[in-house]
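Following are the structures in question.
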Structure I
Amino acid sequence: NNIIAAISKETSLVLSQSGKGILSLCDFDAMPTYYGPLNQFIRGDSSRYCGNVYVVKLTPDGEAFRIDIPPNSVLPHEKIFGLLAGIAGDYGYPDELKLAHMTSIHSSVEIIELQAAAIQNFDLKIEESIRKKLFPL
């Protein structure tokens, strides 16, 4: 069985109570830890994430990461975090992901194909933004 866990070093999600970024939850934790699921404590549009949102510190000297896990995952989140911590290298980032990022190169056609597959498989809706058309960067 495969498990999908989305890992992000940065996020714009903020806590509804304090207005601070969710990654700040681990600011004073010296040891590996996690917080979540945080979905009900996040301010803003819930369409910006799929599944349960966690903030996780995988190693003692590591950074905090946002990790999203589908609510119907066959493994409990603690087990997933343990597996990720087992392959975490410097700064807590899993070495396999570091290698995948360094070796992944996709053409623009492949990117469009991947986006189309995600849209179809997850019944996503495309929201057009007039700003991007008026002010392309």
Structure II
Amino acid sequence: MKNRLDRWDVPDYKNTLVDAHAPASLLKLWYRELYDPLIPDAYYEDCVNTEDPDKAKEIVNKLPEINQLVLTYLIHFLQQFSNPEVVSCTKMDSSNLAMVFAPNCLRCTSEDPKVILENARKEMSFMRTLIQHMDTSHVSNLV
């Protein structure tokens, strides 16, 4: 599936039964394989040191424009999955979505396993804050 998409050979998903995990894994892989993380290293410490929704939004607003747009679109996408009707089916609430996507958007540069483990929790918290509180209504008409 990845090779087909890399060649822009997009399968007809409307008429094909596809395991939902495959496109989800590809999306995570795409973010993880970016040369620079979606949230640049210069903003990492600010991200892991806030749980305040307003401060989190300020951090996003400081990102380079393309990073802001892509992150906002991703958060908008994840917010759709965090709706209670969808969660009742998928069991993927905002905490679970944050756990899955945080490591693909934020990268801890420390080599210390203790720091990496502690920051993983903080990365998830930051992503959960964005999923729960970020206004992404302006991106619904972009694509």
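Here distance in nm of label points 7 Å out along Cα→Cβ at positions 37 and 61 was derived from just one of the structures I, II, and that gives 2.3; the source is II. Quick check on the output: 46, 38, 32 is Cα extents along the principal axes in Å, derived from one of I, II. Which one produced it? Here the read-out was taken from I.
For which of I, II does helix-only ellipticity at 222 nm (-39500 (n - 2.57) for each DSSP H run of 4 or more, over all residues; to 500), calculated from the coordinates, equal -8000?
I
When relative contact order in percent (Cα under 8 Å, 6 or more apart) is worked out for each of I, II, structure II gives the greatest result. Quick check: 3.2 is what I get for distance in nm of label points 7 Å out along Cα→Cβ at positions 85 and 117, calculated from one of I, II. Which structure matches? Derived from the structure labelled I.
With respect to mean count of other Cβ atoms within 10 Å over residues 53-60, the largest value across structures I, II is given by I.
No value in this document is a laboratory result; all are computed from the given coordinates. Worth saying up front: this structure is predicted, and the values here are computed from it rather than measured. Cβ atoms are built from the backbone, for glycine too; each structure is taken alone.
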